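These notes open a run of structures that come right after.
What follows draws every value from the coordinates through simple rules; no lab data is involved. Note that the structure is predicted; figures quoted are calculated from it, not measured. Cβ atoms are built from the backbone, for glycine too; each structure is taken alone.
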Structure P
Amino acid sequence: MQIYEIEKIIKQHKRDIRKEYILDIKFEIIYFLDSIKYSIKSVYNGIKNFWKWKKIIWNDRWYDYSFLDEIIRFKLTNMKNHWRKDTHYVGDWDERLLLERLVEILDEIDYIENEMPENMSWTEQTEKVQELYEEFGNLLYSVREFEKEDSGKNHKYKTNGIQTLWD
């Protein structure tokens with residue numbers, strides 16, 4: 001009687017091992033197919049980004065700072081246009097407003113540097129541009145700090161709002 005029970009236990013154990021092995025194989029196949037899918041998406045997004053950026057990059061010159069502003073403006077505008085549409089978390093509206101302000105600052109700088117308003121003297125223009133660049137740098141720094149808060153241990157900003165929704 002004991003031998004029969006031991007054989008039964010061994011057979012059951014072998015079946016369990018086979019089931020786990022089959023599940024592992026299924027998981028590996030699904031993972032492999034997902035990686036192929038994301039590789040194709042990555043190539044597609046790369047081609048789409050290349051097409052979107054080709055005009056900006058084509059006009060870029062290594063010696064001209066104005067193209068740096070154009071690249072940054074294009075990137076920030078692209079992020080701003082997709083932010084609320086493709087992001088879904090607590091605080092994404094605040095980040096979109098921050099991106100909008102960054103683009104506005106670059107537009108103001110461009111206006112002051114290229115249009116040269118008649119009611120401003122040269123020193124007033126340079127001081128205004130300097131103030132705007134400082135504000136731009138501070139806002140950009142605050143975006144980076146906001147990212148650090150969200151990625152690290154201060155994740156409470158997002159989860160507190162979610163917890164109150166479910167309570």
Structure Q
Amino acid sequence: MTLYDQIYKQAKALQACTDVEKVRACHSIADLAKMYFNYIDFCLENNFPSSKILEQHRHELINYGIIQSAADMPSVDLCRYAGLNDAHIIVQSHGKQIVSVYAKDKSFVSVSASDRSIISVRLWGNAVVKANAFGDSRIIIRLYDKAEVITADKYNEAKIIIVK
């Protein structure tokens with residue numbers, strides 16, 4: 001059974017969304033990462049794909065922003081990140097960039113926004129975030145479960161919005 005057949009079988013067993021047939025369109029790690037972010041809420045809430053499958057492709061998924069360990073970090077800046085297990089995600093955004101960060105379990109997230117950039121952070125489980133906003137930037141943090149903000153510092157016209 002191929003990796004994508006395994007993912008499809010798991011999606012069916014979880015009674016995934018009506019788009020479960022789209023899982024069969026995954027033919028590469030890039031397709032898997034795209035599907036993961038397209039259905040991020042479902043994936044994080046249902047541990048989908050399974051941690052076993054994600055771990056098997058851990059090093060390939062890093063380059064698409066799916067981080068599973070404190071030792072992992074992509075070599076390039078991305079516009080979206082997902083942190084699982086004990087991931088450490090550090091994002092510095094500036095110059096009209098928009099970045100989304102999703103994290104759960106015991107992940108640590110550090111975000112810094114400046115020069116009119118926007119960062120959206122959504123945390124589940126025991127994930128934590130440190131946020132710094134400068135200039136005319138915005139950081140929006142949504143907390144679920146026991147997730148929390150360690151620090152949230154803003155300077156000048158910057159705004160940090162925290163929703164629990």
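Below is a table of values for the structure above.
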read-out: For helix-only ellipticity at 222 nm (-39500 (n - 2.57) for each DSSP H run of 4 or more, over all residues; to 500) computed as -6500, the structure of P, Q it came from; value: Q
read-out: Winner on distance in nm of label points 7 Å out along Cα→Cβ at positions 27 and 75 once structures P, Q are ranked, highest first; value: P
read-out: Value 1.06, calculated as Cα Rg over 2.2 N^0.38 Å, assigned to which of P, Q; value: Q
read-out: Structure with the greatest value (metric FRET efficiency 1/(1 + (r/R0)^6) of positions 83 and 123 (r between Cβ atoms, R0 = 25 Å, to 0.05), set P, Q); value: Q
read-out: Ranking P, Q by relative contact order in percent (Cα under 8 Å, 6 or more apart), the structure that comes out highest; value: P
read-out: Structure with the greatest value (metric mean count of other Cβ atoms within 10 Å over residues 43-50, set P, Q); value: Q
